[in-house]
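Take a look at these structures.
Just so it is clear, none of the values below were taken in a lab; they were calculated from the coordinates. Quick caveat: nothing in here was measured; it's all calculated off a predicted structure. Cβ atoms are built from the backbone, for glycine too; each structure is taken alone.
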Structure 1
Amino acid sequence: MSMKMFRQFQKQMEKVQEELKQMTVEATAGGGAVKVVASGDQRVVSIDIDPSVIDPEDAEFLAEMILVAVNEAMEQSQELAKSKLGGLTGGLKIPGLG
């Protein structure tokens, strides 16, 4: 790859990465009782919890729902990144993109 091509590739990657920061995915658990929103660059943006599922006697159940929703949001975010960056990388294995 020539330096000119590399610079073009680098600029395209930076543009797509900026776009991913603006994109979000959403995952829920417990029938929507817990909702997690993550950005396309694998950052949790927000966690919403329905107050009706907050039971001081069963904090473990709430923690499990949060964990399920966060993991699902991260998987969706990674898939979004792979789909957006896949055309640029041409199948290259890039760390952090699965």
Structure 2
Amino acid sequence: MNDKALIDVLLDPEDSADLTFYDKDGKAVEMAQIAVIPYNGDIYAILAPKELLAGGDPDVAMVYKVEGDNIELVEDEETADVVFDLYDALYEEQTRR
């Protein structure tokens, strides 16, 4: 079991452990780390619910903004699209090597 805070796991490049979030009803939701992306002076994380990933749904990732010790879902579609585009560009660059 990992005793590190969510934010510490997320920002540790050596730690790709799943993150556990709790919904408004207190139900645990396991999230897989996809990427951490800096953009416009802020840090964003792309996360995906493990349960949906296991079901084969490739379009389940969501963008979260890291603010201090908090991780907040990005609801602004334009910002989320930019972060996904940056991830896609980084992914393409890494796979060409």
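Quick one: relative contact order in percent (Cα under 8 Å, 6 or more apart) came out at 27 when computed from one of 1, 2, so which one is it? The structure behind it is 1. Which of 1, 2 yields 1.6 for distance in nm of label points 7 Å out along Cα→Cβ at positions 44 and 68, as computed? Attributed to the structure labelled 1. If helix-only ellipticity at 222 nm (-39500 (n - 2.57) for each DSSP H run of 4 or more, over all residues; to 500) is computed to be -9000, which of 1, 2 is the source? Computing helix-only ellipticity at 222 nm (-39500 (n - 2.57) for each DSSP H run of 4 or more, over all residues; to 500) on every structure in 1, 2 gives -9000 only for 2.
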